[in-house]
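Bear in mind that the values in this text are calculations on the coordinates, not laboratory data. For clarity, every value in this text was computed on a predicted model and none was experimentally measured. Cβ atoms are built from the backbone, for glycine too; each structure is taken alone.
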Structure P
Amino acid sequence: MKDPAVMGDDSRPAMIPFQPDDRASGLLLHVTSLPCRFGIGDLGPAACDWIDQLQAAGQKCWQILPLGPTGEGFSPYTPTSTFAGNIWLISPDRLMEDGLLTAADCQGADFPADHIAFDEVRAFKRRLLDTAWRRFVSDRPASLQEAFEQFRQHEQHWLDDFALFTAIKAKFGDSTHYQDWPKELVRRDAETLASARSEMAEAIDACCFEQFLFFRQGRALKDHAQSRGVAMLGDVPFFISADSADVWSNPELFLLDEHQRPLFVAGVPPDYFSADGQLWGNPVYDWNVLQRTGYRWWVDRLRALLAHVDVLRLDHFRAFAAAWHTPAGAETAIGGEWRDGPGSDFFAAISSALGGLPFVAEDLGHITDDVRELRKAYHLPGMMVLQFAFDGDPLNPFLPEHCTHNNLSYTGTHDNNTTRGWYESLNQEQQNVVWQMLHRDPVPAEEVAGLFLETAWHSSAALAMAPLQDLLNLGSEARMNTPGIAAGNWGWRCTPEQLQQADFARLRELTAAAGRLP
């Protein structure tokens, strides 16, 4: 297996930190948003085709969102396991290639092309995965059997607990939080767990098999990207869902009460996105305990995530310096307080364990000097987002003229509106400020996204990035996520027609003109 710190093709080291002559670009598109006849983008042929399109357009990077299993609200940033993969991303096409499904098994796939009907997709994929498991048990194909056993052994440190957690959740209802299970299960009484493993052995085996399929397909996709010279930039959610296998199996790593419920919940104070701040509901870490273990759990999770991608974006990077802790039960995040994170001690330990730091720092939001110094101390690339630049302040750090080389320059991120939607939401005075700060004459709203791509691509940043929605010049209807709003997110999909209409030829010309072609 290739060193996880390698980015792009096998002959070139990761651009972390960036070298003086590095100039590249790429697009942001979550796997779920890919066109696919099975209702949700997956790790199969459409993902490989997408990588081929990126290569043909001269792009060196594909950025995705977290790949973990999603819980309530379908957010990839509140995974029910930091190690496991989202089984709804398993490709039926690849399962047919493995002989685990037939074309007849996959009939009935009639889903909307422009958004994910989550409940219908899960029911459909559940049926397919159950069929694949039964066929594996009955046929025991030698080509898969040995690889499956090796996978179980290698990933045992997290897989056993995750599979048991998943089986118990199914028994009591997926909507029931584990803290409401019988207390013997919550507290992980050894005799009770042994009995549950025996009772639910088949469900546990099936869950392990599904994770094997996910990792197998994820590794094949990463190999394909590497063969095309396209680096995959993944994402690490800083926090974990309170209702997760990680918290259940490692409660000592979090600040919990005697019932394993959070004493404090994560979030942010009032900011650009919300006047009341944001309450995310995640438990916060007990960094003293983690430090005494050498941050072992974090090392393990980062290694697991790097199995699927080349480089990781550290979401909510500022929490490594200090995180916003709000007492559990509060109605808003206003009454929270900043508490110190692990700081330099963490990154020194991680660098030693991984042999490097293949990370990008998501240094957005309420950024203070300690956060900036922590990023600079380890030469981690930061993020520059154009949509944040136009508040009228000539010292705004997101203005193009303030962009430095060791950064990624974005038109917007998955948390922003699309660039066209953002511009159309501004009043006339705010739009005027945009053109004053850019020192140029206004252009029509339908040309703003293209202009922002040009601005990001011609910036000093070593890596320029844009969501596919901006290349497609889509409006607010294509927004991926609205922070602080729980419902209606994560469902956008690119239709086959939109992808065919995307001007990849113009993107390649822009990439060449900006000096970003390989």
Structure Q
Amino acid sequence: MYTQMNNGRDSPNIVMEITHFLMGNGLFSSLFLLLTPLVVVVFFIIKKYSGSAKNLPPGPPPWPIIGNIHQIGESPQVSMAMFAQQYGPLISLHLGTQLLVVASSPEAAIGILKSHDHLLSCRSIPDAIDHGLAPFFFVWSTDCGQHWKSLRTLSRNEMFSVKALQAQSGLRHKKVDQMLGFLHGKKGQVVNIGDLVFTTTFNTLSNVFFGKDFLDFGDEHGIAGGLKEKLNTLLAYGVRPNISDFFPIFKRWDLQGLRKRHMKGMREVFSIWEHLIDERRAKYSSSMTVVEDKDKSFLDRLLESGFTNDQINICAIDLFIAGTDTTSSTVEWAMAELLKNKEAMNKLQEELKHKSDSNMITESHLSKFPYLNACIKETLRLHPPAPLLIPRHASETCEVMNYTIPQNTKIFVNVWTIGRDPKIWEDPLSFKPERFLGSSLDFKGQDFEFIPFGAGRRMCPGTQYGIKSVQSILASLIHQFDWVLPNDDDPTKLDMNEKFGVTLQREKPLQLIVKDSK
């Protein structure tokens, strides 16, 4: 089943990428050869005292030194799904000296995200991300310490509460209206759906955070040489195979230069808005400046709470990546699935046409569209934004499903596999929104067969914010326009291959011709 999902592609593996790096750099190649005996010793020490811990979850036998690295490939969620079929819903893999445990069933997810959430809620941070900045992160914060709690409370109250979401509804409507205005001028032309939605969601979030737009629909590159590309590059560093993640003995050298490049990329992004932080901070230092509550942005709240520039920069980049990439990819996947499935598209168009009382879709209409919400849920089931969720880290040894998870184990929850499990879902590879009509299944972290946004204390705090954005944008795109593939290509043959990352992207961006709605 999962081989079919991967379309039979022979994925290059992590070993090949690391080998190419080492062979292409004589200095590091020599260093690797010199240190190989030490790595072997470290490997067998770890294997003896921790890797061979009793009662680990089952998994494929590891090779000496590299463990199971060679078996992961470029689509880890698929490889791990196939391992789960063979070894069970909770498996262990060895990536070099790093032990990885993967949960691939609702029961296994409950054990990690609910029963032992207090012990398994630390984050496992890729070595490419500077660990000195870890305390400032929101999504990547290593633990649930005081800074994380303060930031989560502040963001919930000021950005993601029911009251805050209601206050932002006018802003979201304005940004969707700007998107539609741009599209009316592009009729008959090819539009990149992912870029379109990214610009809409980024400007919405930048107004909430900073009180201004950063991107222009008419400028494909945005500001500062392409903001979307810069953010995607930062995300890519987090999932790129890194020898330091598999063999921590090499961490101090940053052999592949990923940490250095990640820091450079972050500084480039910070430079886009840092002057705004300085200007706002200067105003707050003036006793003559008074900002009314109704006019305050999230930046104002952070400054009032005593956050430093570094803390604000990290918070901004965390929220922008989490709040834009997931929304744009979900809308893009939903549009692709609806194009492939004409019957579902027709049902959604009919619902939007007959249950809205105006030509414009507003948030007041959204509760009237059960089929729209079913389409979004079905998209999230097949194409969860984070297919393995954000990796966790065991702060203490514990037991899940009668197996031992040792301290310092890295943990994945494969929600991509859970969403395609034939034991849970009838005809799991088909796009059938009807399965959610009349169903109480929701993505709020209580139904573990459907957890695209996670569960427990590390569940995405902006879930409702993101869903409202997806609902408004998708409904408006379908209601206002008709969409066809360039060259009148057959939509039933649309390429649906995935590109693995922190978020699950389409391998080929969705490009469509926009036409007037019939």
Calculated from one of P, Q, helix-only ellipticity at 222 nm (-39500 (n - 2.57) for each DSSP H run of 4 or more, over all residues; to 500) reads -14500, and the structure in question is Q
With mean projected area of the Cα convex hull in nm², for residues 100-155 alone computed for every candidate in P, Q, 5.3 is reproduced by structure P
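Looking just at FRET efficiency 1/(1 + (r/R0)^6) of positions 228 and 380 (r between Cβ atoms, R0 = 25 Å, to 0.05), which of the labels P, Q belongs to the structure with the highest value?
Details: P: 0.45; Q: 0.70.
Of structures P, Q, the maximum of FRET efficiency 1/(1 + (r/R0)^6) of positions 228 and 380 (r between Cβ atoms, R0 = 25 Å, to 0.05) occurs in Q.
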Comparing P, Q on distance in nm of label points 7 Å out along Cα→Cβ at positions 404 and 500, the highest sits with P
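One of P, Q was used to compute distance in nm of label points 7 Å out along Cα→Cβ at positions 84 and 212, and the answer was 1.6. Which one was it?
Values: P: 1.6; Q: 4.5.
Traced to structure P.
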Ranked by FRET efficiency 1/(1 + (r/R0)^6) of positions 276 and 396 (r between Cβ atoms, R0 = 25 Å, to 0.05), the structure on top of P, Q with the greatest value is P
